[in-house]
Structure 1
Amino acid sequence: MDRNNFLRYWHNVRRLTIRLIDEFPDDSFDFRPAPEIMTVSQLFKHIIQVEIYIREGFLTNNWQVPEMPGSNMFVKDLLKDKLKLENQKSIKLLSDIPEGRFLKIRETPLGRVSGEILLFVAVDEEIHHRGNLYTYLRCLGKTPPQMIQNYGDILKEADDVSEA
C-alpha cells in the first residue's frame, strides 16, 4: 500500500476509535472486566502511547517508550482530543517523508521491517485494543458501534486526511 493510502486507512481506523469513546458512560473509564487487565482509560491511553512510540521510532530511530498520558486523561473529551491530535500529528509528519523512506527496511526493536510494516504495527495495536474495548462495552451491557466504517470511501477521500 502506498503511503497516502496507508495514512487514509489509519485515519479511518482512528475515526472509529474516537467514535467508540462516546459509547462509554462517563463513569465507566475505570472499568476493567478483571483485575489484571487495563481499564477503559488505560486502553485508550495505550493506543496513544503506541502511536507515539512507533511514530517517533520511525522518524528518529529513537525507541524510547513514551510515558503514559497523564492521569487527568480519563475525561472523554481529553481522550478524544489527544487521539485526534496524535493521529493528525502522525499523518502530517509521515506525509512529509519521501515514499522511499516509507518502504525502506530498518532495524527496530520489533525486528528488521519496512517502515510500512512498522506503521502497520501501530494500526494493528489500535485495532486489537479497540477489540478489547468492544468487549468491555458488552460487559457494561452496551452494544458497540458497527466496526466497518467508511472503508469503501477511503480512496475517495481528499489527500488531506488530517481533518476529522
Structure 2
Amino acid sequence: MKNIVVREAAFDEAQLIADLTRAAWANKVAPTSSGHHESAERVTQDLLVGGGFILLVNHIPIGSVRWLPLDDAPDILEITRMGVLPAYRGENLSQHLIEAVTHHALAHEISELRLAVRSDQLCLLDFYMAFGFEAAPELEYSHANPLEPMPAMMRKNLRS
C-alpha cells in the first residue's frame, strides 16, 4: 500500500522543488519551456509571494506544485509548475496536488483558481475539468513565455 502525503513546502526546500520540476518536465514539456531552467532562487521567490506543496509517496518526494496570487487580484491564485516524476505517472497522483491547492484556497478565502495548459499538453484539459475547472479563453496567462504559443486558460470558481 502506498503512503501518499501532500505537505506545504518550506523555503529550505526550494532546491528540491526546482529539481523535481526539471525532472518532471524533462522529455514531457517543450524544450523552450522556462521550467527546464528552474532554479532554487525562482522557487524561493514563488514561495515568498504564493506557496507550494510537495507530493510524497512512501516518504519520497515525487512531485510538486506552486501557486501565485495575481498582482491585481490577490484573491485569485494561478496554479503553476505542477509536475510528477515520470516513474509515478499514470496513477492519478497529481490529483492530490490539485486537491491540496483547492483546500488551501478555500481555507484562505480565495475566490478563484486559474491554471494554464500548454498548447502541447491539451490532453490535460479533460483532466482539469474533472476537478471543476472550466475553459476560460478570455483570460491570458500572466506568466506566458513569449517564445511559445499562448496556453489555454482554465478557471475554477470557489464561490457559489
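Taken together, the values in this text are just the output of simple stated rules run on the coordinates, not laboratory data. Please read these numbers as outputs of a predicted model, since none were measured by experiment. Cβ atoms are built from the backbone, for glycine too; each structure is taken alone.
With respect to distance in nm of label points 7 Å out along Cα→Cβ at positions 26 and 90, the largest value across structures 1, 2 is given by 1.
In this comparison of 1, 2, the computed figure -18500 for helix-only ellipticity at 222 nm (-39500 (n - 2.57) for each DSSP H run of 4 or more, over all residues; to 500) is attributed to 1. A value of 0.70 for FRET efficiency 1/(1 + (r/R0)^6) of positions 10 and 138 (r between Cβ atoms, R0 = 30 Å, to 0.05), calculated from one of 1, 2, originates in structure 1. A value of 20 was computed for relative contact order in percent (Cα under 8 Å, 6 or more apart); which of 1, 2 is the source structure? This value belongs to structure 2. Could you tell me which structure in 1, 2 was used to calculate Rg/Rh (Cα atoms, Kirkwood Rh), for residues 2-97 alone as 1.00? The read-out comes from structure 1.
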